[in-house]
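No lab work stands behind these numbers, since they all come straight from the coordinates. Just so we're clear, the structure is a prediction, and the values are computed from it rather than from any experiment. Cβ atoms are built from the backbone, for glycine too; each structure is taken alone.
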Structure I
Amino acid sequence: MRDLRGLRQVVIGTVIMALVSTLADAFWAAALPEQRAVYGLVHGGIIVGVMGWILAKLGASSRKTLAALSGLLIGVLAAALFYVLYPVIGVAAMLISWMALWLAFAFLANAVVVPAEPPRRAVLRGIGAAVFSGAGFWLISGIWLGPHDPGFLYSRNLVAWCIAFLPGFAALLLGRASGK
């Protein structure tokens, strides 16, 4: 039964975050005519803030506000890392920032998902989330390339975001002992 609950949490988290990210992509394409760091910081903060809240909700934590604010901070820091690294290593900065985000989320998950696990386990989950979600993210990273024409395929972005988020949520949520 625990495995089914964990699997349900992974699917729910993945789909919600894929929807949020797809809507954010649509907003970015429609409303933001140019790339500015401040847009990226706000974009990352909002999306990852939602992710923190979702993680707390899935983990039955009463600390949803704290998780959302922590997620917002992680999102802003991950976006800032991208903008610091981009001039040095180019688009690979996006992958490194994505992986750093998942490492940070492993510790947030350990704080808000019931029950908490030993820190060593959180590190292992974070490494798994970073590596496997990083691979998924790298596979889908071309979704922003090219002009945003009227035929922009949001359904494609939704599927792509599911591919990117699924391994991270699986690494953070599957196989936890039941806290209820």
Structure II
Amino acid sequence: MTISDLLLQDFDFEISNTRRTLERLPEDRNGWKCHDKSMELGKLTMHCATLPLFGFYILADDGMDMAASKRAQVPLVFTTREAAIRQLQEAAKSCRDVLAAASDEALLASWRFSFGEQLISEMPRATTFRMMFFNHLIHHTAQLGVYLRLNDLPVPALYGPSADEQWSAK
């Protein structure tokens, strides 16, 4: 089994979890936030929907300097739940395709992530993908679960049962 095969198992599971969470989000509260320091619900939704693009960049690019990015920033503007889900599907397809084609050699190559001269990380691409993309996506999808709870909306069972739903392997 290749590194890509292992990562694809996690990828499919986490994208499914994110999609199931996005499917429950209200369309009429995109400006709502639970705290002054928190991201607005609509912006957080679009951040989750577009995060697979970051996974794609990790796999497709030699590195990333956030101070001089070659990639255009995607605006995080929420319009509808369906548009957010469509964005997730498109971004996930791009990321999944490049991940499926990645060799072990490419996934073990070092990937430099910086902000100008400040080094953020320099680790094997597969490690960076797991830490900076998977963990990032899981973190923000969980935040959306909190936003659902605080708005009295059902929280999906992602890693086990929630108070609203029994868990089953999808």
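Quick notes on this structure:
- Of the structures I, II, the one that 4.4 was derived from, the read-out being distance in nm of label points 7 Å out along Cα→Cβ at positions 93 and 117: II
- Origin of the value 2.8, where distance in nm of label points 7 Å out along Cα→Cβ at positions 29 and 69 was derived from one of I, II: II
- Of the structures I, II, the one that -27500 was derived from, the read-out being helix-only ellipticity at 222 nm (-39500 (n - 2.57) for each DSSP H run of 4 or more, over all residues; to 500): I
- Per distance in nm of label points 7 Å out along Cα→Cβ at positions 77 and 109, the highest-valued of structures I, II: II
- Test item: percent of Cα pairs over 23 Å apart calculated as 36, pick one of I, II: I
- Top of I, II by FRET efficiency 1/(1 + (r/R0)^6) of positions 45 and 101 (r between Cβ atoms, R0 = 30 Å, to 0.05), largest first: I
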